[in-house]
Structures are given as structure tokens and as C-alpha cells.
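Each structure below is given as C-alpha cells.
Please treat every number below as a calculation from the coordinates, not as lab data. The structure presented is a predicted model; accordingly, all values stated were derived computationally and were not measured. Cβ atoms are built from the backbone, for glycine too; each structure is taken alone.
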Structure I
Amino acid sequence: MSDKITVYEKPTCTKCREMDRFLRESNVDFSKINYYLEPLGEKKLRELIKKMGIKPRELLRTSEPIYRETGLGKKDFSDDQIVALMVKHPDLIQRPIVERGDRAVLGRPTENVKTLL
């Protein structure tokens, strides 16, 4: 299992830039993946959700217009349907996601990543 840290991000995201700064200031070697340019496939997204120990719904960005447009807050969606929607609409995914080996955390707040260091 790799011990390398990978940050899945949207570079224009304030929390993602905070994570970048935090890891650099902590002298941590890491790589970044802009999941808008390199989309997360269903398999990878499921893997990250499992590593975080959460349900897909817990990874949703509820403030995004697509969240309201799809009715995610009002209708009953299965985990499979939620994952499919996140793959299709990356704006629905909370960010940044920080992965190291067999664990991953949501990097908001930034301090969450300390459990991986």
C-alpha cells in the first residue's frame, strides 16, 4: 500500500488552496489531482468513500445548484445513484479529499489531514 499523499482537488477552491499551503508548510511530500481535468471514475470514488468510512451522501456539497436541480435533498436516492451523480457532476463532491495508503479524509477543516501525517 502506498504511503504517498494524494490530494483530490479543484485548484480554484479556497479550501483546496488552504490544504496545499498547509501541506507545503508542514514539509509534506504530496501530489495533487484536479478531478475536473482527471475525473474520478466510479471505482475510484467508491474506493475513496470507503477509505473515509462514510456514506456517499456525506460527501455531497449541498450548496451547489446541481444539488437542488437533481432534487438530492428532497428525494430518496440510493448510494449507487448518489455515486453516479457525483461522477457525472463533480461539483457535487466535497473537497479536498486527501488520501494516504488505505485511509482518506475530507480536508475541511484542514486539520482533518493531521490524522494521515
Structure II
Amino acid sequence: MTYIITRLCRDCVDTGCVAVCPVDCIYEYTGSDREQFPNQLYIHPDECIDCGACEPECPWQAIFEEVAVPDVFQEDIPLNYAIKDRMEEFKVAQHQKKPHPTAEEVAANKQKWGWTG
């Protein structure tokens, strides 16, 4: 099993999850195919040890255990798995301290992507 970063991370890209990942399995896309790989972070499913350290660190609430990914984000599961075939276009993300979003910003982001959970 693995953890999945969903589209709630898109264009938000807080790297708090990176700082706590003990195996450096959280990647950023460095290629030019932004239609296939939008601006967000990705968890490599074969490297993830399922420790769960990343989930509570995401201020955007974008990370879920694979079996708990909400229905509205199910297509984000194969997107995380797709990085395995294009690893030459990814690098381990580096932690950069950012101000956390407000509760209102988090709620608006969830609404933008159609999730009210």
C-alpha cells in the first residue's frame, strides 16, 4: 500500500510532507508535459513505506492512504503510479518553508476540486 497525493496539492505545493518523509519518496516533476503531470507533488508507490508521516504534515489535506482516497480523487491514484515510467523527469522534492494556508483557503481549494469531505 502507499499514500497518494491528490489534486488538492496542485499549484499549492507545500513541502512539509517532504521534510518528514524518512525515505525521500516524494517527487516533483521537472519535465515539460504539464498536461500529463500537473504542478503538484507525487509519491513514488514502490518507495513509499506506508509510514503515514506525510499525511498530517500537508496543510492542504491533499494526502490520503491509497485505500482512503475519496471518490472524487480516484484518478489521482494512477497519476501517482505513472511517475514510475518517467522517473528521469522527476527529482526528489526539496523542503521549502512556506506560510500555511488559512482554513478558508483550504476549504476553497477543496470546493474548487469538488470535494466537501
Check the numbers for FRET efficiency 1/(1 + (r/R0)^6) of positions 22 and 102 (r between Cβ atoms, R0 = 35 Å, to 0.05) across I, II and tell me which is largest. I
For Kirkwood radius over Cα pairs in Å, for residues 6-61 alone, which structure out of I, II has the highest calculated value? I
Computed 36 for relative contact order in percent (Cα under 8 Å, 6 or more apart) - originating structure among I, II: I
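When you work out distance in nm of label points 7 Å out along Cα→Cβ at positions 70 and 94 for each of the structures I, II, which one comes out largest?
Checked I, II; max of distance in nm of label points 7 Å out along Cα→Cβ at positions 70 and 94 sits with II.
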Taking 19.2 as the value of mean count of other Cβ atoms within 10 Å over residues 38-45 derived from one of the structures shown (I, II), identify that structure. II
helix-only ellipticity at 222 nm (-39500 (n - 2.57) for each DSSP H run of 4 or more, over all residues; to 500) gets -5000 when computed on, of labels I, II, structure II
